[in-house]
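Q: What follows is a set of structures to go through.
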Structure P
Amino acid sequence: MRCVIQRVSQAKVIVDNSIVGSIEDGMVVLVAFAAEDSDAELSWMANKIPSLRLFNDSDGRINLSLSEIDGSILLVSQFTLYGDCRKGNRPSFVGSAKPELAMELYAKFGEMLREKWSKVEEGIFGASMQVDLINDGPVTVILDRDCK
C-alpha cells in the first residue's frame, strides 16, 4: 500500500464538472494498493495518517496533527503510484492491484479511515478526476506499507 500525502490549505475533486469532494485545511491522501495488501496494511495506514504531525505550530515548526488543527482528509484513489519507470519509458503498473480488488480495498480503507477521523471526503474510484489543491508549504510525504 502506498500513499502520497500533501498538506493543503484547500482541495477539491471534480468529476464530470461537479465537485464530489472538498476540504479546507488538511491533507490530500493519494492512495494505491498492491495485490497482496490486506486488512493489516489498511489498518496501519488508517491509524497512522490522522496522527501524522504535518502542520505548523505557533513557532512555525511542523509539529501538529489533524486533531490539533481540526483538519480534514480528501482521499483519492491513484493506481499510478505503483507505476514502475525504472525500465523503458512507459510505466509498468504490474505492482498495482487489479481494479476489482483495488475498489474493494479503497472502500474498506475509507471506512477504516473514517473510524479514526470523521472528516473524510473522497473522490470516485475509477473515475477520471481533476484534483485541484493548494499544497501548503509545500509539505508532501510518502508512506509505504509493504505486505510482510
Structure Q
Amino acid sequence: MKVVMASGVFDILHLGHVHYLNEAKKLGDKLVVVVARDITVLKRKGRLPIVPDHLRVQMVAALKPVDEAILGDTEDFYKTVEAVKPDVIVLGYDQKFDPKEIERECEKRGLKVKVERAPPLSHDLLATRRIIQKILEREGDRGKRT
C-alpha cells in the first residue's frame, strides 16, 4: 500500500484545499492529512487560526479523499513524518517548503520519501486570507449603506 501524506492549516476550507487533497490522493492508496496545530500556526504565521485545531482536523477527516486526518507535532514536523511513514509527501502549490530539503531530512532519519508539489488551481478565492479579505470588504460595504 502506497501511503501519501499532505499537510496544511485548513483554517477555512475552500476549493483549493479540496483540489490539493484530490491531487494528493491520486498519488497513492491511502491519504493521511496532517493538520497544523494552533500553536504551530501562531509560530509560523504570527496569528492563530480562526477555527481551532480540534475542529479543523474533524473537518478535514470528513473530506472524501482523506483516509485519515491527524494533528501535527508542535515541535518537529518530521516526528509526524516518522510516525506516518509515507512513501510520498505532497506539498500544496503555495507552501513555502523546499522539496529537496524535506527529502534530505527524511533520508537522514532513515525514511525514503518522494516529495511532490500539487498543481495550482486558479481562482481568486483559493486562499483563506483572500476569503477573509473579501468578507471584510463586503461587511465594510454593508456598513457604508446603512
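Laboratory data are not the source of any read-out in this text; all were calculated from the coordinates shown. Here the structure is a predicted model, which is why all the values come from computation and not from measurement. Cβ atoms are built from the backbone, for glycine too; each structure is taken alone.
Q: Assuming 15.7 is Kirkwood radius over Cα pairs in Å as calculated from a single structure, say which of P, Q it is.
A: Derived from P, not from the others.
Q: Where is distance in nm of label points 7 Å out along Cα→Cβ at positions 72 and 88 largest, in which of P, Q?
A: P
Q: By the measure distance in nm of label points 7 Å out along Cα→Cβ at positions 32 and 56, tell me the structure among P, Q with the highest figure.
A: P
Q: Compute relative contact order in percent (Cα under 8 Å, 6 or more apart) for each of P, Q and report the one that scores greatest.
A: P
Q: Can you say which of P, Q returns -7500 when helix-only ellipticity at 222 nm (-39500 (n - 2.57) for each DSSP H run of 4 or more, over all residues; to 500) is computed?
A: Clearly, the read-out refers to P.
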